[in-house]
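Novice: See the structures that follow.
Values in this text are rule-based calculations from the coordinates and carry no lab data. Because the structure is a prediction, the values reported are computed rather than measured. Cβ atoms are built from the backbone, for glycine too; each structure is taken alone.
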Structure P
Amino acid sequence: MTATTDGSTGAVSPRAASATETPAPATVAAVTESGPRDAAHRAIQRATDFLLSLQDDQGWWKGDLDTNVTMDAEDLLLRQFLGIQDEDTTRAAALFIRGEQREDGAWATFHGGPGELSTTIEGYVALRLAGDSPDAPHMARASAWIRERGGIAASRVFTRIWLALFGWWKWDDLPELPPELLYFPKWFPLNIYDFGCWARQTIVPLTIVSAKRPVRPAPFPLDELHTDPADPNPAKSLAPVNSWDGVFQRLDKALHLYHGFAPGPLRRAAMNSAARWIVERQENDGCWGGIQPPAVYSVIALHLCGYDLEHPVLRAGLESLDRFAVWREDGSRMIEACQSPVWDTCLATIALADAGLPADHPQLVKAADWMLGEQVVRPGDWSVRRPGLTPGGWAFEFHNDNYPDMDDTAEVALALRRVRHPDPERVDRAVRRGVTWNLGMQSKDGAWGAFDVDNTSTLPNRLPFCDFGEVIDPPSADVTAHVVEMLAVEGRAADPRTRRGIEWLLAEQEANGAWFGRWGVNYVYGTGSVVPALRAAGLPASHPAIRRAVAWLESVQNDDGGWGEDLRSYRNAGEWAGRGASTASQTGWALMALLAAGERESEAVERGIARLADTQREDGSWDEPYFTGTGFPWDFSINYHLYRQVFPLTALGRYFNGEPFSVKGS
C-alpha cells in the first residue's frame, strides 16, 4: 500500500480539514418545478457545496467519530500507568468527560441512552485522576449511581483489568488469559483466529498483561465504588457443569491454577511469541489495526516485555495514539476509537456523483486518486484462512494493511466506477483486484463478514473474559448487500457466487420485511443496504421481498416524515425496530431503499424528501446528535459525523436525478 497521508490529522475536525482552494460550485441541472423536486434541488446545491468544502487537499474526507468516554478515560489511565501525564491533556480530557455526564451522575454509551455501569466507573476514575474530589456533587452522584448497580464487582472485565493495573482490583479475581493461547493451531477451538480481528488484536497483548499481572501504586483508594469495601468481590455461585457457562467457569479456575505452575521456559517463550506477533502487526504510522484499543494494550504489553518508552516501536505507538485526539474549540479533548477516511471518502464520492456532480469534477478525480493509493496489496491476517488469495482490498483507516475489509472494498469499487478518471485502465486494474479479493473472501454460507472468512464459532463468546461486546465476525446482511451491489455493477449479477449471496440475503429477511443491520443502526440500515443491492442484482421491484421491505419502511415512518431508530432495537426489536427520533442519515437510508424499489412518486418518499429539505441548515449541513453507527450491537455505538452529510445527499440526488446506473434497467 502506498500511503498518501501521514495520518496526522486526527486532531483536526472535518470543518477544519477542508481544501484551501474554494471548491467549484455544484453543477446540477436547473429546475423550474415547485414542490418536493424543487426543494430537493435547492438542498442538493447547498449540501454539495458544503461537502466539497470539507475535502482535504490530498483528496480524502474524514468526519469526527464519537463513541463514549471510556476512550478518554483509558487514555488518561494509560498515561498514569506509563508515568507520562501532562497537565494540559488531563485538563482537556476531564473537561470533555464532565461534559458528557448525565444529570443522574452516570455516563451513557450513546446520545440519549441509559447510564452504563462500566462506562460510568471509568469516567469517574478518570476524573479522580484529573483531581476532581469524590465529595464534589457530580462525583458523589456518580459514585452513588455505581454502588446502586453493584459497584466495581458488577462491571465488565476490561474495566476491572484497568483497575487491577493500579491495585484497585485483584488479578486473581479476573478471568485468566494465558499467552500459550497463541500456540493453539488454527484448526483448534479457541485459537486466536476464531476471534474477530478487533478482538484478536486486543486479546494477544492482554495475554502478556494477564501473565505479568503488573501493579502500579494507586494514587488514591476507590472504596466509594464498592457496595461493601470490606468484601469488594463477594463469591458467586458457579453455573451448572452441564452448561457452556459452567464449563468455561471451571476451565477458568483450572487456568488460574496453571498460572501458578506454568513452566517458566514455556511461559517466557509464549510471551515472546505474543510480543513478536504484536510488533509484526504494527502499522507504518505506529498504530495497530488503525484502532485505538488494541494500540493501547499493545503499548502496555510491549512495555511490560522490556521495551522502554524511547524504543522506536513504543515511541511510534505513543505518537499514533496522539493522532486519535480531537481538540475542540471549548478546550476539551475527545479521543476517537478509530478514524474513517477511506469509508468517508468513498461514501462522499458516491453521494456527490449521485447528486449530479460531473464525473470528471477535479475533486472527484482527486478523491479517486487518493483511494487508489490506499489499496492494500500485501497479505494480512485474513490470509491465514485464505493463503492463496491475491490481496486487493481496502481498509477503513489511514494505515491498516493487516485488516482490509469487504465493506470498504465494495463501496470503494462502487465509488471509483462513478468517477471519470484520466487513467481508466488504472481504475479497472484496481477494481478488478478488489472484486477478486472480495469474491475470495466469501464465506461458505454464501455471504460475507467484515474482515474474515467463516469467523462464526460461537465458543469465543462463551469465555468469561469476553464480556465487552461482539468478539466474532460472522456474515451480515449489510456487508453482503454492499458486496452483491458491487458485483452487480461489475456485470457479475449472474455469477453463481453472487446468486448465493442473493439467496442468503433473501433467507435473512425478517418476518416484518426488514433486515438486521450489523454495522449501522439497525433495521433501517440493513434494509437501506439490502434493497438497493437486490434491485441492482436484477430483482424486480415487484419481488415479494422488495414489497415487504417497502411496507415495513412505510409503517415505521415518523409523523414528521423522517425515519429514525434507537440503539435499543438491538436489545428489544419488538418495541424499538425502526423506532426513534428522525435523523438525517437514517432518513437517507430509508429513502435509498424506497427509491430503489420504484417508490419515487409515493407519499412516503415525498414526505421524506421534504423532511430532509426542511431540516437542512443554511450552510448545507444537517445536525445529528444521535448515534447511527454500530461497532458492537448495543455494546459499542458510533456517531459518524459525516453520515449526516453523505446519506441525505445520496438520497436527494437519487430522488432528483434518478437511480444510479447500478439499478437502471433492472
Structure Q
Amino acid sequence: MRVELPPEPMYFVNREAEKVRAFRAVEEWRGRSRPLVLSLSGPGGLGKTELAYLIARQLREDFSDVLSVDLDDFRTGGELDPGEVLAQLLLYLDVEPEALERQFKARCRQYWNVTSDRRLVVVVDNARYASEIVPLLPASGNSVVIVASHGPLYDLEDGAAVDLVLPPLEGPAAMELLELIVRDRRLATDPEAARTVVQMCDGLPAALHVAGRWVRSHPLRPLSRLIAQLRAELDENGVSSGVEDIWDTAYRALSSSAALLYRLLPHHPGSTFTPESATALLGLGPEACQDALEELVTAGLLDLRMMGSADDARMRLPGPLHAHARRRARDHDTHGETAEAQKRLLRWFVRQAQLADRFAVGRRLVVAGLFDAVPDAPDVPLEDPEGTEDRSVRTVRSERAARWLYEERHALFACVRLAHGRGLDAEVVALCEPVWTYAMDHPHASDVTELFRLGVTSALRSGNASWIARMRCQLARPLWESGKLVDAGRELDGAFAVLDLLGDSKPENKLRASTIEFRGMLSSARGDWNAAAADFTSSREVHLEIDNAYGAMLQTYRLGEANAKLGDLDTAARLLTEAHDAAVAQHRARLSARTGFALGGVLRRLGRTGEARVLYERSLDGARQRGSGFDEARVLDALAELAVTEGTGAAADEHRAAAEAIRRRNGLL
C-alpha cells in the first residue's frame, strides 16, 4: 500500500458535518463506472487541505493506495502542466521513469491502464478549474478523488458527486481551536478578551493559528492587555481589526532577520524550499536562518512538513500567508533586498546543481565552469563518489545526487526562467547542463524544451561560441524526440555554424566531437544510417586524437549500432565488442549493459546464439540489479527471439509472458 500524505495537523476541530457527508457518499458510491469526486471549496485559510488529508487518512484502510498532489507545484506562470502531474502520479504507482509515455494523450491512456483495477484515493490540492482535474481521474469507479479549490468546480463534467463548501468556523468551534493552540488558563479567566481574538480571526483556522501562537508568545501578560495593545497598534496605523491585522501583528513581533526571511520567501523559486535554500536566500548564515525559521514556525507564519524523501525537510508558506508576505515585501523592499537575495540564491542553486550533476554522472563535457561557493550559504551535503573506492558507496552517493536533481527540478526550472529574465546568461547556461542530466534520466519531462530554448537565447545573447553550440545541441535532442526533425536540424545547423570560432583546446575539441555526434543521432532518428555512420566515425576520430577514452568508446558503440542497421554484421560485431570491452574496463555500468545487449543482438543475427545468450543473461542480471523493469522487458523480448531461433518455443512463451507482465505493471498494453 502506498500512502503519499504529509503528517496529520497537530490541531483540527469541527467539520463533522462535512466528514459525515463525505463518508456517506463514499459508502453509497459502490459499483459506479467513474470515480467519486469530493470537492472541498472555500477561500484560503479555511483548512480545506487539512480536511482533505483527514478524509483520505480515514479512508485508507479500504483502498489500495492514497496519493496526493499539489497542482501549484506544477504551475509555470500560472499555467498547469497536466502531463507532469500525471507523471508524478504514475511514479507514485511504481511506474518506472523510463516507461513513462512521452505524449500527453498516451500518458493519459497509461494512467487509465494502471488505475483501471485499483481502489485509489487521490487528493488534489489547489485546483483552479475542472479541466485540471479531468485527466487525473482514475479509470476505476471504485476510486475517490478529493479536490481542494478556492471555488466550486462548476464545470466539472457531470458535476462533482459531493460539493462541500466550507464556511468559516463558528464561534464555539473557533474557540475550541484557539484553546487547543494556546492551552492557557487566561482564555478561561478572561472569556471576553478570548472572544475578541476569535472575532478578529473571522473563523479562519489559519488566522487562529497565528493568533494563538501570538498569545502563547506572551505568557505573562493578561489577555486584555494584549488585546488593548493590538487595538492601539491598529488605531495608530489607521486600520480596522481583522485577519490581516492578526498576521501583521505576528509579523511586527518578529526579529529583523525573521521578518526579512518572511518577506523573501514568496520570491523563492519553486513552491517549496529547504533549510539550505532558505539560508542562501537570507544570506546571514546557517545559524541565523535556523533561528529565523524556528521563529516563523513558532509565530504560525510557516508550515513545516516532510515532503519527498525521509531526510528531505521541505517547507512552504500556506497560500494566504504567501500573499501576506508578498504584500509586506512590497511595502518594505526599499533597498532592493529581494533582487539581491534572488541573485544570491540563483548562484547558490547553480553551484548545487553543478555539483549534483557531476556526482550523479561523473565528470563529463560541460561548457560552464563550477560557480564559487556563496558566502554564508553552505553547499548541500552531497558527497563526491570519486572520494571512495567502495563501489556500493559510490553508487549510493551517485543516486543521492541524482535524487537531489529530481527533487529540486521545479526550483531549478524556475531558476532558469528567473536568470534568463534577469539577463544572467552565464547562470542560464550553467543551469541547463544539470537540467540536461535530469532530462536524460527522466525523458518524459515535458518542459525541458522550453528551458533549452532559453539556454539558446542566452547563449546567443552572450555571443559565446561554446555556449551557442552546446545549447543548440541540447535543444535539438528533445525536438527530434518529439518528432520535430526539421526544427532539430535547424538547431544543429546553428551549432555547426559557430564551430569554426572555437579554439583547439581539449574541451573545445570535445565540443566539436559532441556536435558531430548530435548530427549523427539526428540522422539515426531520420533513418539515414549511412550519414549517421559517417558522423559517428568523424566524432570517434576527434576523440581518439585528443585521447578521450570515454568519448571514443561511446562513438564506437554508436558506429557499431549504425553498421548493424546497415546490415554489415561482421563490422558491427567487431565494433560493439570493442565498445563493450572498453565500457567494462572503464567501469561504466549502464554502457556495459547497453553495449552488451546490442552486441548480443548482432551475434544472434550472425547465428552465434551461445555467445548471444551469455550477453543477454548478463544484461538481464544487470537490469534486475538496477531495478529497471523497462530494460528487463526489453532483454526478455530478445531472449524470446533467441529461444525461437533455437527452437525452444516454451522458453520463448515464458520470456514473452514475463515481459508482458512488466509492461502491464507499467500501464503499457
Structure R
Amino acid sequence: MKHPASPRVVALVGPQGSGKTTLLESLLRVTGAGSLRAPGGSGTASGRTMTAELAAVTTDFLGERWTFIDCPGAPEFSLEARHALMVCDAALVVCDTGPERGAALSPLFHFLDTQHIPHLLFLNALDESGASVRGLLESLQNVSARPLVLREIPLREGERMVGVVDLVSERAWGMTGEREAALIPLPETDRPLEEAARRQMLERLADQDDALLEQLIEDVVPPPGVLYEQMARALREDRLVPVFIGSAERGLGLLRLLKGLRHEVPGVEETRTRLGISAGGGPMVQSFKTWYVPHVGKQSLARIWRGTVADGSTLGGGRVSGVLQPHGARQTPVSAAAEGEVAILGRVDAARTGDRVEMGGVRRTMGWPVAPPPVHQVAISAQKRTDDVKLPGALARLVEEDPSLAVDQDPDTQQLLLGGQGELHLREALERLGSHLRVPVGVHPVPIPYRETVRRHGTHHTRFKRQSGGHGQFGDVVVEVRPLPRGQGFSFTSAVVGGAVPRQYIPSVEEGVLEGLRRGPLGFAVVDVAVTLTGGTFHSVDSSDQAFRTAARLAMVEVLPKLEPVLLEPILHLELHVPREARPRAQRLITGRRGQLLSFDANLDLPGWEIVTAYLPHAELKGLIVELRSASAGLGTFVARHDHYSELMGRQAERVVSHQPMAER
C-alpha cells in the first residue's frame, strides 16, 4: 500500500489525565527518539510546564517522519489545543475509562466534526480497569457524530489485557513481560469474539461504501490491503473514527497504533486540499503558537504548507531569523524546514497565531478558532513604578502568546483587568508576565461596578460666587432632579425662560451636572435620573462657563443626599454549560450565591450537556468558575454579560457603602 509522503503531523488530544503525555513518551521510545522531557523538569520549547501548553516533537518511524503535538487537556487551555488541531493531518483522541469521559469528549468531538478534522480514538489503560470495550464504545458513540469503528479487540487473561487482535489482518500480538512481543496465534476461545467484532467493523465500513456493501451481501470479503485503503479513505474524508486500544504506561498496542497511523493518516497534500490551500506558489507557513523569548524576540511554532523555509528566508515582508526543530523542551537549530514539517521560526513578526504567511504578505485565516470570553478576572498593577510604561506592551505580548487571555480597563477606577479561563490559567499567565516578559505585577480584587440612584424628586438652588480682586466668578442655577425608570440612564433638559441663564452657559451647566453625578452620596456614580435646569441668574461681568459648571456640580452634591439615595447592584445574565449529571449541583451553586434560575435546556451542539441560564449579582461572580468546575468534574464553564441593575438594601448595602472612601466634595 502506498503511504502519503512524509512528514505527517498528528495532534494528541483528550481530557486532562487521560494519559496523552505518557502515550507520547511511549511512542517516542518505540520509535527510538529521546524523551520529551528535559532533564530535571518538564516543559515545552518555550520553557513552560507541559500541563499548561502544547509540546511538539519530531521522530521517525519506518523511514517516515512524524511530528506529534501533545496538547493540554484542561478546559483552561482548550484554545491552545484547537490551534494545534487546525494545522494537523489528523487528531489522535486519547481516552481512558473514567466514567465522565463521554461528557469530557463531547466538546472535543463537536469541534473535530465541525472542522472536518480526521481523527482516531485510542482507548488507554483498559488493562488496568478491565472495562468492557463494547460498553465504553457505546457511551462514547453517544457524543460522536461519526461512527466509532473498532480496529482492534483486546486479548485478556482474566481482567488483565495481554495483547490485541487487528480486525483488518485478523492477526494477534501478545505481551512478554513488559515488552510487546511478536505475532502470536489467536486463541480459539477468542475467535468468536474476533469474528463478531470484525463483522461489525465490515458493516460499519459498508455503510460508507456501496461497493463493499455489495461484496458483503455476496459473502465476498476484500483482502486486508483493500480494507486498509477503504479505512484510510474514510478517515481522510472524516466519515468514521477508527478505534485502537492499548496501554500507554505498559507500551501495549503502541506498535500497532503507529502502523495504523502510518496506513491511514492523510498527508500534507490531502490536508492542504481539505483546508483550501493551493499547492502552487512560493513557500507558505501557518503559525499556530507564538511566544517571546528574552534577548531573542518573537518565535512562531508553524506548519510548513508549501516549499522549504531556510534561515534568512523572506516571509511576510521580513527575514526569518533562525529555524529550529522542536523536541519538547529542546530546540535544535536546522538549516531549513521542508514542506509538511513543524518548525520554530524566529522573528516572523508580521504573523499572529493562525496567520498564513507567504513571501508577499500575511493572510488572516477564515474560521480560525476564536477565544472564549473570560470566566475569571483579576486587577493588576506593576510592582515597580518604573515598569508602568512597560506593562501595556508586556500585556500585549502576553495576549498575543495566548489569545484566550483578555486585557480590559475598569471605566471607574482605570485599573487594568486581566481575564482568563480559570484560576490556573491566570496563575500561569501572571508567572510568565513576571519571569519571561520581565514585568512583575501585583494582584488586586476586581472592582464591582455598583451604581446609585434616587427615589424622590426635588428642586435645589445653588449660587456659586467668588471674588478675587479682578473678574470674579458668578453662577446661579435652580435644578430639578427626578428618578427615571431603571436602565434609562441620564437625561438633561433646560426649561429656562426669559434668558435667566444665557444660552451659551447651558452646555456648561450640563457638564457640571455630569461631574456631580460621577460620585454620589454613597460613593458611586449616579444613574437613572433626569435633571432639568429651571432657573438661575447671571452676572454680566463675572459669569463664565467655569462658574456655571461649578454651580451645577455643587447643586448635585447638595441635593442628592436629600432625595433618598439607594445603592444599585449590577446583575449578570449567566449562561452555564455543564454535563447533564452536574446540572443539579450547578443550580444549587447559583441559588447559594443569591442567583435567580431562569431556565435549563439541552445543549443541542454537545450531546450529554445542558445550558442553565440565571441572573447572578456581579459581586457573587468571584470564585464561581472554581466551584463550578469542582461541581462538574472540571468541565463546566459559563458566559456572563451585564443585564441590569437592582436595588440593594440592608446589611449587604451597608457593607458595600462602608468600604467606600468618603466622596470628595
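Novice: Tell me which of P, Q, R gives -14500 when you compute helix-only ellipticity at 222 nm (-39500 (n - 2.57) for each DSSP H run of 4 or more, over all residues; to 500).
Specialist: Working: P: -14500; Q: -20000; R: -8500.
So the calculation was done on P.
Novice: Ok, one more. Hey, Cα extents along the principal axes in Å derived from one of P, Q, R reads 93, 61, 46; which structure? Please list the in-between numbers first.
Specialist: Working: P: 75, 56, 50; Q: 93, 61, 46; R: 108, 57, 48.
Computing Cα extents along the principal axes in Å on every structure in P, Q, R gives 93, 61, 46 only for Q.
Novice: Where is distance in nm of label points 7 Å out along Cα→Cβ at positions 192 and 208 largest, in which of P, Q, R? Kindly include the intermediate steps, with their values, before the conclusion.
Specialist: Working: P: 1.0; Q: 2.3; R: 3.0.
Largest value of distance in nm of label points 7 Å out along Cα→Cβ at positions 192 and 208: R.
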